[in-house]
Structure P
């Protein structure tokens, strides 16, 4: 007889676990924090803007969950270490890390891209994932259990036309690095009970990522959305809330044999 219990929906529950979500003050991070809270985890909402992190924590609590907040600059090693120390002092464990914090820049072609834009995007999107993962691994190894979920992108799985005015080479390169780093973490730490997977979202509207980097007119945004619909087999963009189920699955024991995977959540974008 199998050492594992018969399947139950309880395997998706995260009761008693501590889940850290970076960049949770808005967008996908806010969705992830609320979803993990609904599944029973104690959520630590982390963002460079503490006020926005606390706003997300309050939403989790209003929904009946447990949450605390912490400020962090994921590109800064000292800031990440301070965050990790605070979490362990307050909660004593670390079960789930969602490396969600990310930024973009104007969609310049490579020959026009300022070096500063390359460095700034990679500092958050790639270095930040490394620093946060490095910080939480010792506790997860001590527990012999942990789930790390990195947020990559379909832009990290293949080239994206600049005509979409959505992403540039620095963003694509950073998210490609996250996808490969995910596999390396899975290989290095699987025998110590730590799983690592990545979600590669397609075009999910409702986040601030594109609008912050690309001050497009409403007409330009409407045109871009039309192109995205044409290029997506489901003929629409995604809603951030549609990522919640996959995120909770990867965090939970329901995905206990899942590691090293990069899962495109893209309405069929990568199936063409």
Structure Q
């Protein structure tokens, strides 16, 4: 258990360092935005933050590997200790000064997700969790909500903005969920959306097109906070490019059924 907490501490230090770097860095002008794909931007701030994180993680845990969104997206999260990093989740928000973006660092040990850290950059809040250690905001434990009635639920989501052919399917899902709940929110940073589920601010969440670095840390937080996270088809293997459904135990199954039927 002490060794796992050591990995948590390594991730927290690296995330905090990257968050400080991002707060001290002026977002680049529009002329310097790089479009990796449709509606998908990257900047030197993302890459600089990832370089800082990678240096810190591999220094403190020699022999560990890093899969990072910007510098090493094709590195398989293999080996005894493998880090899964999103140095700036919510880049478009960051570029516009919209205060919803985060540093996300997860750790797989022996192939299983064991550690998750999400640092809310604008608010300077650190969330962390580890297998058997619970989920925390700083030194305060967090738990998923106790809402059980769908009509009372507040649901988070993300748009399939990188895969517009999926939009029609998503719109049908959106309509079904909207008609049955108290509201839907889309803030544009999946790592923080999942943190909000873990902390009970959102009752559940879904998205159709996510990458491992978008979700890995948040998955740990939700599971340690008493929630459930799967793909839309019900698989617990969420470290793939694809769908994610998360929520408290009472609403996860309901949301999955609604989405499938829509």
Structure R
């Protein structure tokens, strides 16, 4: 198994207005945008200094007409995209986009878990990831949160697919159990049963910021909306859940208020 296997290694924003989204996240999070130089499409790299953090791609008019909405996708590294996609389907998930190559980059497939939350399976041409900033560095993704139809069944699915382990189960009273999961022994995110049945199951990705109040102010100043928080969480950190100007959900986490 490669050292990257079963880890989140990339984050991609699908949006209706790529230039506006790039500007928004640059102002709120501090990412720099750089064209990836792909010959047949516009794909923007979001970078923190010299480190690529994620990418931005515009939704096509056809995709929008078919019901696609702006949102973030997480890429999970696997050793064999085709075999993993087949295992997802065998376990009750759905292969939304069959395995295919990205020339010069790697191979990927877009899948949904049995409850409908979407992920991308990815195997890069290189077995090693470039050096990454230290955990918690502002501008990096620091937490991965699944809002599931039922968190227990969701955890069992991901544990079976990727070997993720339950680090802690926190009783949140009326909100149910919050299941913190670890990847390779490192706390990486949480799973909870969604609060509203009208909201489809989905992953929510948290970006590290220096201080939550100033980051929340930047979200509002540049056309975004805060829908939850700031809220202090166990361990002393602060979170806020937001919507960008195009309608994509994202969240922020900080050690300081």
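Where a number appears in this text, it was derived from the coordinates with a stated rule and is not lab data. These numbers come from a predicted model, not from an experiment. Cβ atoms are built from the backbone, for glycine too; each structure is taken alone.
Out of P, Q, R, which has the highest value for distance in nm of label points 7 Å out along Cα→Cβ at positions 190 and 222? Write out the running numbers ahead of the final one.
Working: P: 5.0; Q: 1.0; R: 2.6.
Structure P comes out on top.
Here distance in nm of label points 7 Å out along Cα→Cβ at positions 94 and 118 was calculated and came to 1.6; which of the structures P, Q, R was it taken from?
Considering all the candidates, the number was obtained from Q.
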